[in-house]
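See the structures that follow.
FYI, it's all coordinate maths here, none of it is from the lab. Bear in mind that the values here come from a model prediction, so they are computed numbers and not experimental data. Cβ atoms are built from the backbone, for glycine too; each structure is taken alone.
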Structure P
Amino acid sequence: MEHKGFTIWFTGLSGAGKSTLANLVAEELRARGMKVEVLDGDVVRTHLSKGLGFSKEDRDTNIRRIGWVCEVLSRNGVVAIAAAISPYRDVRDEVRARIKDFVEVYVEAPIEVLVERDVKGLYKKALAGEIKNFTGISDPYEPPLNPEVVCNSAAETVNESKAKIMARLVELGYLA
């Protein structure tokens, strides 16, 4: 079945639930017969962006690379789903401007909840000053100003968030 390609861009702090939601939405879209690729920030960093660090310049390069892949996939009838912290608004907006059909999903949760959820202990290390340039602690995260969808993973179940995203995709004309 042919369908229009578009990009769903999940942004939010580490541990907010971007990857979980991205994979749930991907599963649902595949069940509807759509071609879908998920570009997870952690996976991209081990392949496409290997060797990049966490300076602002390297983070921007990483997001531009993910954006370019999403642009190419979308243009070719694939639903590209990016799940990356993408902390800087200007680079997210730059990517949005390049991709014709772009849906931004902001996955938010309070820092206290993220610290509690953090299985790797990264937040505790960052709060103790052991990790430099940690987004949301010692490095900025700029929330989107007008995302198409906002999911609060501390207040909603993953299924409630997924349903909200799917409903918005219908509203925007990407799904029947």
Structure Q
Amino acid sequence: MKDQTPDSLRYPIGHHNAAQVIDDEKLSQHIHAIAELPTLLRDAVDGLTKEQLDTPYRPGGWTVRQVIHHLPDSHLNGYTRQKLALTEDKPTIRTYDEVAWAELHDGKFGAPEFSLMLLDALHKRWVLLLLSLTPEQLERKFIHPLTGEFTIRQHIGLYAWHGAHHLAHITELKKRMGW
């Protein structure tokens, strides 16, 4: 059995590598991962009971339900940030408190189906946009006030990782719990 240190529970696929080079082949893989996430997430949570949905993926972590709701919250922000970079000259984007959002009533108690439908529609639209981008558009930038400059190409890699990261929270919990 793999080591279950707190870091391995928090980052089951490892930390995001912001320094990775994202060539065209890797970019295509990342876009494919973004396209597949809604189906993979739906499959991962299909049939879970209320008690299972309300189980934290690690001590002190969000519940499965909160993770499900967090994904469209975060990915809507990511999609918007990329659209801002495409339509404005190196905009400084606004941050949000993802932990506080996860604690709001809809994140703690909302039906997962609402967020699964939202994520599906968002990712269909997002992938349509991503597949249309020119090499020049992929290099457009925005500024994150806490982490600095991102190109759209880099940001696509971040969000491919982000989806896989949270999907692994759920799938690893299911393995550990024998669900």
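A value of 1.34 was derived for Cα Rg over 2.2 N^0.38 Å, for residues 90-153 alone; which structure in P, Q was it taken from?
Of the structures listed, the value fits P.
Once FRET efficiency 1/(1 + (r/R0)^6) of positions 66 and 162 (r between Cβ atoms, R0 = 25 Å, to 0.05) is calculated for every structure in P, Q, which label goes with the largest value?
If we compare FRET efficiency 1/(1 + (r/R0)^6) of positions 66 and 162 (r between Cβ atoms, R0 = 25 Å, to 0.05) over P, Q, the biggest value is for Q.
Quick one: FRET efficiency 1/(1 + (r/R0)^6) of positions 58 and 82 (r between Cβ atoms, R0 = 30 Å, to 0.05) came out at 0.50 when computed from one of P, Q, so which one is it?
It must be structure Q, since only it matches.
21.2 is what came out when mean count of other Cβ atoms within 10 Å over residues 18-25 was calculated for one structure; which of P, Q is it?
P
With FRET efficiency 1/(1 + (r/R0)^6) of positions 114 and 146 (r between Cβ atoms, R0 = 25 Å, to 0.05) computed per structure, which member of P, Q shows the largest figure?
By FRET efficiency 1/(1 + (r/R0)^6) of positions 114 and 146 (r between Cβ atoms, R0 = 25 Å, to 0.05), the leading structure of P, Q is P.
Relative contact order in percent (Cα under 8 Å, 6 or more apart) computed as 37: which structure among P, Q?
Label of the source structure: Q.
Given -13000 as the derived value for helix-only ellipticity at 222 nm (-39500 (n - 2.57) for each DSSP H run of 4 or more, over all residues; to 500), which of the supplied structures P, Q does it correspond to?
P
Out of P, Q, which has the highest value for distance in nm of label points 7 Å out along Cα→Cβ at positions 42 and 138?
When distance in nm of label points 7 Å out along Cα→Cβ at positions 42 and 138 is calculated for P, Q, structure Q comes out on top.
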